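A short reminder: the numbers here are calculations on the coordinates, not readings from a lab. All values derive from a computational prediction rather than experimental measurement. Cβ atoms are built from the backbone, for glycine too; each structure is taken alone.
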Structure I
Amino acid sequence: MLLRKSQIKKILLIKFRGIGDVILSTVVLKNIKSQYPDAIIDFLTEKPSAHLLREIPLINEVLVYNFSNRFEIASKILEIRRRKYDLVIDLYSNPKSAQLTFGSGAKFRAGFPYRGRKYAYNLYGPAERGKHHAGELHLLFLEKIGIEIKHREQFLVVSKEAGEKAKEFFNSQKAGIKFCALVPGGGWESKRCDPVKFAEIGEKIYEKYGLTSLILWGKGDLEEAKKIKEIMAEKAVLSPETTFMEMGAMALGCLFAVANDSGPMHFISALSVPTLALHGPTDPALQGPYGVKHETVRLDELDCICCNLLQCNRKHECFLELPVERVMSKIDILLTKNDIKPLI
């Protein structure tokens, strides 16, 4: 089945769950708009991601799916049918998103051909799971359904209000100071690098490059952020508490970021802030920051590396035993390829 420009006037994208996954899915936007410049693009997601997507000028409207409402599937199908989309692209392809796509009434319905869900679609993305980075997988999906790939970058912007708050903060700091960002937050407990290791990395950055670490934190991250600040003392500044959007705006004022595999890491890297991601239980080839500007580091020789456990059942060796020299060598690469010139 061929997608013809004259047939595509309204498009709905669907992506649920993890905010990092939703961020990575924005890599499709410019490509879709290039192929269908006059089409209206809406996006169906969950509440935590909605505020990010609403700032993107290529998206006409963001619809929110409420998984806690037992009647949501029926009401959302009716809403989608009323909107009369020509093309629905299900980038999530779980049983519920498949039902929504099937019930949409759209002539063209695209999704991953996973077992029990193929019925919902008449256009199919790649069948393989766990073989591609999520960003790359979305581009392969577009190619499979006949959309040409002209752009490989994600598309996110920070809100005006978040940008103003960040500007106010940086204006309050000592003149001439330059920052790197340390981002200790994250979802799974096992993915959060220990404060003592973050502090060790921050101190080496100060020693080698003369950069002060700006510790970015949001709800649930304060204790770890305070521990890093306590160890680093005057070599670090603790940011005010930030929302997710504000954290991205603050990171834009830094030369680069060091972050856990997390939603904030994906947001910051998608904003084109050069980012070094620290990985332990997850695979950087699949979950690392997307794009050539960034780097990852991991203790690959550890026998339990990439365990994918939510909680560590050992002593968190993947971070505690990660040599700081290995981290610094990756930061050297990050600075060189992004032409970043620190103070020293």
Structure II
Amino acid sequence: MKVNKLEIQNFRNITNLNLEFDPEINVICGENAQGKTNIIEALWLFSGAKSFRNSKDNEFIKFEQQKAKIYTEFEMLGVKNQAQIIFDDKKTAFLNEKKLPSSSTLAGKYTAVVFSPLDLTLVTDGPDKRRRFLDTAIGQLYPNYIEILRNYSRAVMQRNKIIKDYRYDKTISIMLDVFETEIVDMGNKIISYRKKYIEILNKYVSKIYNGISSGKENVEIFYISKNEEILNIEKLITSREIDMFTSTTSVGPHRDDIIFKINGISARNFGSQGQKRSIALALKLAGAEVIKEISGEYPICLLDDVMSELDENRQNYILNHIRNWQSFITCCDTSNFKNLMSGKVIKIKSGGVI
């Protein structure tokens, strides 16, 4: 996949910006808070996923403006496309001038992987971050997965509202039955998608991590579920007595996790800082390989201010690994790329090109 053009209006600190890109390496350089990450974020949003900065839609609109717009021209499997997302009182997306039901409909039609300093803590942070990593990656490949997640989350939220009253009124079990049936149906689909994705991901993670560690270590990923093989209605009914005191749903894929083992040992508990960073790096690069296997094309690679966080060996591994993909790399110092033989350097200041 290739992005040829990006136009931004009133997005974050950017008033008006028109960019054309190199088909391989694009270095976006500038001091902190000048707009580099905003460009990466704009490119990412066309994937149909939410902001990797966990931002709300109204935060995209420039201060004292009413509307923001991002527009791109890109090629996927040799077909030229254009997409646009408008942010005002709601978010509206278009693909080839056709209005879409939602921006998530862009998933699968435009693919990207993003790597930021926040991702370096993927191994050490809580399980919600690892679930989000899985769900974002799967949603790009299988757009219907996004709707399954929405339906599941809605059912869990409704059950949580009702369950607190269960101790006073057991007759509401009829209402609980409705939402628990949907939780089981949607939950098992989520678990199935996640396990399938990890099975494919493991092939590439192992190979990439092996390369980063110069063949010294092997890494594996395991999906950990409290539901064992399958989520069933009996488990939810049994958990009612506990859940009514916490107003939460204690079983289901929203409680699951993934763990990483290096040579059979828990990376989170016993891995070094370098090993944990290497796993996070391998996960992102492996995710791109999975997209290539399933869609037939590499996604664009977005590296936001991550090079300075990695040692020279890991930097070189990234640059060598993404040689045949279109990449967008932000940095503060162009000297980091003084030996760049090809590609394009874009210098950003106060949301504009200098």
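Things worth noting here:
- Source structure (of I, II) for Cα Rg over 2.2 N^0.38 Å, for residues 162-241 alone, computed value 1.08: I
- Entry that produces 20.4 once mean count of other Cβ atoms within 10 Å over residues 82-89 is calculated, selected from I, II: I
- If FRET efficiency 1/(1 + (r/R0)^6) of positions 186 and 210 (r between Cβ atoms, R0 = 30 Å, to 0.05) is computed and equals 0.25, the structure in I, II: II
- Among I, II, structure where helix-only ellipticity at 222 nm (-39500 (n - 2.57) for each DSSP H run of 4 or more, over all residues; to 500) as derived comes to -13000: II
- Ranked by mean count of other Cβ atoms within 10 Å over residues 146-153, structures I, II are led by II, which has the greatest value.
- Per mean count of other Cβ atoms within 10 Å over residues 90-97, the highest-valued of structures I, II: I
- When Kirkwood radius over Cα pairs in Å is computed for each of I, II, the largest belongs to: II
- FRET efficiency 1/(1 + (r/R0)^6) of positions 154 and 322 (r between Cβ atoms, R0 = 35 Å, to 0.05) - structure with the largest value, from I, II: I
- Relative contact order in percent (Cα under 8 Å, 6 or more apart) - structure with the largest value, from I, II: II
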